[in-house]
Structures are given as structure tokens and as C-alpha cells.
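Asker: Below you'll find the structures, each written out as C-alpha cells.
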Structure P
Amino acid sequence: MSLEPSPLNSIAPDQLDFEKQGGLLPVVAQSVETNEVLMLAYVNREALEKTRESGWAHYWSRSRQAFWKKGESSGNVQQVEAIWVDCDADTLVYRVRQQGPACHTGARTCFFRELPLSGACSPDPASPLP
């Protein structure tokens, strides 16, 4: 059975698995306009609740051990339109409207560098992929 994102597939916050990663959940921020992956950050319960209450992305800084609202100092805020939860309830996707660049370097997305594969894959003759 395949489940597509739907309000009928909702989950309660107390069903999220914060314990697996020491009280934090990774969050992938994805643009609602382009579907680009913009960044990866983390939330604890309180940062997630601030996001849900305000509609603006809040995260937990692992290095500073503090909350931060995305764009609070730069103005490059993220308005959260939806929060999706993975099948294990231990990773989130924030579908956001990004104002300005998402990356602290000034790039639109934090994912702007490619790590090349070190070898070529031999195609599996039974695979439907080219």
C-alpha cells in the first residue's frame, strides 16, 4: 500500500521519535516554489513547537546550543507552509517559502557543491533504469 501526503495521514507531535538522535530531529527545508532542497538543520521539541505556533522556521543550533529563528539577523526567513514526517517519525521536511538565500554563504541553497562519484556504475541488465 502506498501512502501519499495527505491530511488523513497526520501524526501527533508526541508520536515523533526525538529519542533516537539525542532529543533532536533533522529537518530538510525544501522550497515550495522550486522543490529545491535548501538546507538541513535540527529541531528539538521546543523549536518544533515554536515553528508550529508561529509559522516561521525555528531550529536548534548544535554548536551554540541555542534556538534560532531562520533569518532573524539576515532577514532571509522561511515561512513554513507544511511539515512532513518520514515513515520512522524521526526526520522532518519543512516545505517553506524562502525569502532571500537559504545558505549563510549567500547561495540560494546550502547544497551547491558536488562530490563526484569515484567510479562508474555498471548497468544492471535487469534494471529498468538507463
Structure Q
Amino acid sequence: MQDSEARCIIWVNRGDSEATKAESRRTFRHSDVRAALIARDPSLGAIYHSLYEYLIDGGAHPNEHGFMRNMQVLDMEDGGAKILQIYLQADQDELERGVRAVGKIGVCILMIMEKMHPDVFQALGISERMPRVRKGL
């Protein structure tokens, strides 16, 4: 979007209608975003893609892995089974993975923004803090 006002308008208007939503999806396909990031910084593109795949595998889009991980099968007294889908996790490991993922995504967004606005990041002293922010993620 950085070099195209037209793409900015498409993104801002995404929620206006089904047509603008479809246009936004065509304009901002994951493969195109990833390619743009890789062209600018291959390691950042790899981080972005890794986080994207992690979220997809965790159920961001319906898929067997995310569905099965959040499914519970209960044996019934009559010999049958009841299948439950868990939408709000109480599992500590799941919650911790979610919190870590949010941190990683936040740092990835900062890294992308730093590529877009390096002068601002330098002037505000954010660039020098980034290695510390990234540590442990």
C-alpha cells in the first residue's frame, strides 16, 4: 500500500460491500504480500510466512488441524458418541501459545512498518530498541 493510494483506498473500503471485500481479497492476497516482503527483506518475508502458516494451522481458516485440536469426543451411556467443538480454550498451553503468537505478530508488524518508515523509526529511537523487542520471540 505504501506506494499506491489506490490500494490504500481499496483496503479502507474493504467492509463497504461484498464487491469491495472481494476486490480487497484480490488486491491483498497472502502470496502477493509475502512476495512484496521477500523482495524487500527475505528474512522478514520468511517470518511473515511462518506466522501466517502457524495461524492457519491453528484454525485461523477452517482446516482439519485446527478443527481436530479443538474437538472433544464424549462417550455416551447408550454406546454412542457426542462431538463437542471448543471455541473458548481453557487449556493453559493453548492460551500461552496464543499470547506468544500475538507478541510475534506485533513484532512482525513493527518490522514491516520499520521497512516502510525507516526515518520515523530512527528519529523515535525505535530501530535501536527492536533487537531487544525481538529477543525471546
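Just so it is clear, none of the values below were taken in a lab; they were calculated from the coordinates. The model shown is predicted, which means the values in this text are computed figures rather than measured ones. Cβ atoms are built from the backbone, for glycine too; each structure is taken alone.
Asker: Where is distance in nm of label points 7 Å out along Cα→Cβ at positions 90 and 122 largest, in which of P, Q?
Answerer: The maximum falls on structure Q.
Asker: Out of P, Q, which structure matches -2500 when helix-only ellipticity at 222 nm (-39500 (n - 2.57) for each DSSP H run of 4 or more, over all residues; to 500) is calculated?
Answerer: Details: P: -2500; Q: -20500.
Attributed to the structure labelled P.
Asker: Then there is this: Can you spot which of P, Q the value 12.2 was calculated from, given it is Kirkwood radius over Cα pairs in Å, for residues 34-97 alone?
Answerer: On the way: P: 12.2; Q: 14.3.
Only structure P yields this read-out.
Asker: If mean projected area of the Cα convex hull in nm² is computed to be 11.2, which of P, Q is the source? Present the calculation step by step, with values, prior to reporting the outcome.
Answerer: Working: P: 11.2; Q: 11.9.
Comparing all candidates, it corresponds to P.
Asker: To test your reading of the models, identify which of P, Q gives 14 for relative contact order in percent (Cα under 8 Å, 6 or more apart) when calculated.
Answerer: On the way: P: 22; Q: 14.
The read-out comes from structure Q.
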